[in-house]
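Dropping the structures in below, format is structure tokens.
None of the figures in this text is laboratory data; all of them are computed from the coordinates on show. Being a predicted model, the structure only gives us computed values, none of them experimental. Cβ atoms are built from the backbone, for glycine too; each structure is taken alone.
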Structure I
Amino acid sequence: MFSLSVYIAVLSIIGFWKVKVIRGFNAYFLSEKRLGLLETSLTLASSWVDSAIILGFAGYCYAFGYDAIWIAIPTSIGVYTFSIFFAGKINLMRNGFTVGEVIGRTYSRRISVVSSIFVLFYSVALIATNLMASGYVMEAIFGVPFIYGALIVLLLTVFYTLLGGFKKVVETDILQFFLIMVGMLLVLAFVLRNIGGLTRLHDVALSYSPAFSRLDILSFFIVFTLPLWANPSFYQVCSAADSPKTARLGVAFVGLVDFLLTFVALAIGLAGAALFGTSLPQDMVFPKVMDAVLPSNLKGILGIAIISALMSTSDSYLLIGGGILAHDILYPLGFHYFDEVKLAKLGVLLTAVLSLFSMFWFDNIIDTAIFAFSLFASSSLIPLLVSLNSRGREAKDELSVLISMAGGGTTVILWKVLNLGDTSISVLYGLMVSGTLWLLFSVMLKLLLAKRTF
């Protein structure tokens, strides 16, 4: 508990250190577009390393062995294609720091607001995954009950996010990145030493049978590639970078970090199978392995490293949720007489509350992340890709896009609520409904316009 207390004290000092009056939404949300390559790379990487990569993917490797790589491959493709094709373009946009802003360049604010609501749900779900993971780690390593551990992490993250906005998020992300990387590499070293090296882990992996069908693998490529083209954290940080080159290199750095941590998570998942058999809940594999292989004097320190990774992602999405609510939803709906920064801070608080309640609705971390990605892709991918390639032209098929977004997003939500099957498959049906409605109503509108012309 001493190490936890020291970490909380350090973050509190950073939160109060040189706090200035924030003038304007651009300063609160983007730190006035002054991020250099080091800051851009570290804050992107720190925000990237979240519950899904640490606890979630380790649990998937524990459950499915080498087959879990079918999640890692499309994720890497998504990151690098974003770096090559989108990062620089977003940096050059005058108003492109949220997905709603980008869509609003081509469609009306009405379409932008609907898209932003789905992005808000996405952010809430991802924060919920990190709160779940925080609760598990706090309970396993520090003995703090699950709900209290999650609440402590959430309150501390909300505190410094409200106090300094994006600038404080970046400052804490830099500290958290180094804690994450040192902590994960140390955990890997102790896992290999206790298990008997890579040969032992490979033998464990060979004991698994193939787990996924071709349809499953196809859904993984859709779920873990396409939504990354609309990753809200990427949009915010790329917009805040000082140049397109900085934005592209920063996202590429995320790909390198992801490759390294994929190997670490795979090792930890297989070590869990070697140590405990196959009876553990997936989300408990990582903290249980830590507890089993680490010396007692290092457990607290490395537990803090994991908590720092979870907080780093949570603070980014809290800020994104607050910014979306203020800038992309409330302002377009007529709340022009309120200070936008205050609205964003109110949005941070609302996002935090929604996330806390949401974590009780989902089964596990990966399931929650897949739901978030599926909802995002099914609702917003079509208008976003049209907007990114519109070159400033205004699209005229707004009704078809609105119906497409509502149909795709609703399909994924109903799939989850009605428990119709594996969450990862829902994106296939969501995109199918979204694309079909878009094409159908686009053709119908063109035929109606042609008939009126005659």
Structure II
Amino acid sequence: MNLVLKMKKQHTKTSIIFCLLLLVSSFSSINAQEVLSLKKCFQYAEANNVQLRQLKMNEALRSLDVKQNTDNLLPTVNGNTGYNYGLSSNRDFETNNIFITRSHALNLGVGLNQSIFEGFARLYNIKNAELNLDVAELETQVYRNNLQLSIFSSYLEILRAEEQIKIISDQKNQLKEQINRTEKLIANGVIPKGDLIELQSQEAQQEATLKNAENSVELAKLNLQQQILTQDDFTVAKIDNLKVPTEQEFAQYSVEKIYNEALGFRPEIEANKTRLSIAEYNIKIAEARRLPTVSVSSNLGTSYRFIKQPESVSFFNSFAISQSSLFRQFGENFNWGFGVNANIPIFNRWAVRNSKKSATLALENQLLSNESTEIQLLNSIQQAYLSAKTNALNYKASNAALEAAQKAYNIIKKKYDYGTATSLELNTALNNVTISEMNNNNAKYSYIFAVKILDFYAGKPLNLE
């Protein structure tokens, strides 16, 4: 019996320790969650996004192109060497004997070539390489802007969904208090028991609504997690008193003003302007092929030759060396040369003419592309402005609707407390408040996002300050 009691006590202690460990583990997990600000999300994306890293790699490649085109102005210097071994058999017709001659030859040389004039083509190539580097950097910035805008949208969605949870939770607590009051009124015989069932049904519906809102938060967090490429659990930083633009502030926005400002700094516009400059230089490069090219060359070298000849005509007799020493021959055989070369184009199967036409067509096509990008930018700004204007009106209307719903609920609540209103009327009024508050929250975040897009086009950084 005592043994059984001891085993039970031991089991109880083990269970308590296990529960404590689980509790500590849970607290550790909660504390391990990183709180991400919007700026931190941008930093994560900058470090982890694969396409952004590829674009940066492309910048590095374009930078190497600039260096190589600049280095092409330097001369080329190449060394050369060669070794030849010869073996020949000959017959001495006087003695009719065969003898073998063996020879060794070593050649050394260095050559230099330098372009003097190529119609400025190499200078144009350097400028083109620099412009291509600029385009690569601007393309990176275009993608970075779009990525940050997408992250900003996801971040706002998390804040909106979390605020929806708070609204539903508050209404659920309010309903719980109403249920408690109803139970007291039923106990005092003021209202029938059926009213309690109505409120309990409403409580169950709100519980389901709360679960859906929590799922929305998890989905929004997953979307942001995929954008910044992190597997760590996180929460977003809470924004106290999120600023909503006033009517007077929104009245300062103008499509024409934002568009004119955007034309001066938007990276997609600057990239197209740079591509236009590249197309103009391509025409110059094509025209440069009409001009003659001038280059100079120089080379120096020396050689050494070593021949073994037999002293007699016997096939097996020994050989004697009758040559000068290695370094003496290098000095005696030293040679040097210098030359100027000119290449004058006369007829090249219309290659230059066709190349220039092709470059001119590319220029015209780039002009159309620039015009298309500017039209697209204007359309985007117009749509963003219209969206912001519509959301501003919706937000104003939702504020009025929420205020009216809250007043109506307060009136019905007092009547219900005095027994002059039914539970159905109370439920309806409470539902109207919840719906109005959720609509107001949606309208607020939609309005904020729409105005932030206008700020984005106007060159302002994306933030929630």
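Please state which of the structures I, II yields 23 when relative contact order in percent (Cα under 8 Å, 6 or more apart) is computed from it.
Details: I: 32; II: 23.
Corresponding structure: II.
So if we calculate mean count of other Cβ atoms within 10 Å over residues 250-257 for every structure here (I, II), which label has the highest result? Can you show the working numbers first?
On the way: I: 21.9; II: 13.2.
Structure I comes out on top.
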**distance in nm of label points 7 Å out along Cα→Cβ at positions 114 and 162 derived as 6.8 - corresponding label from I, II** = II
**Request:** For volume of the Cα convex hull per residue in Å³, find whichever of I, II sits highest and give me its label.
**Result:** II
**Request:** For the read-out Rg and Dmax of the Cα atoms in Å, for residues 90-201 alone, a value of 47.5, 153 was computed from one structure; give its label from I, II.
**Result:** II
**Complete:** distance in nm of label points 7 Å out along Cα→Cβ at positions 122 and 290: greatest across I, II for structure I
**Structure (I, II) behind the derived value -24000 of helix-only ellipticity at 222 nm (-39500 (n - 2.57) for each DSSP H run of 4 or more, over all residues; to 500)** = II
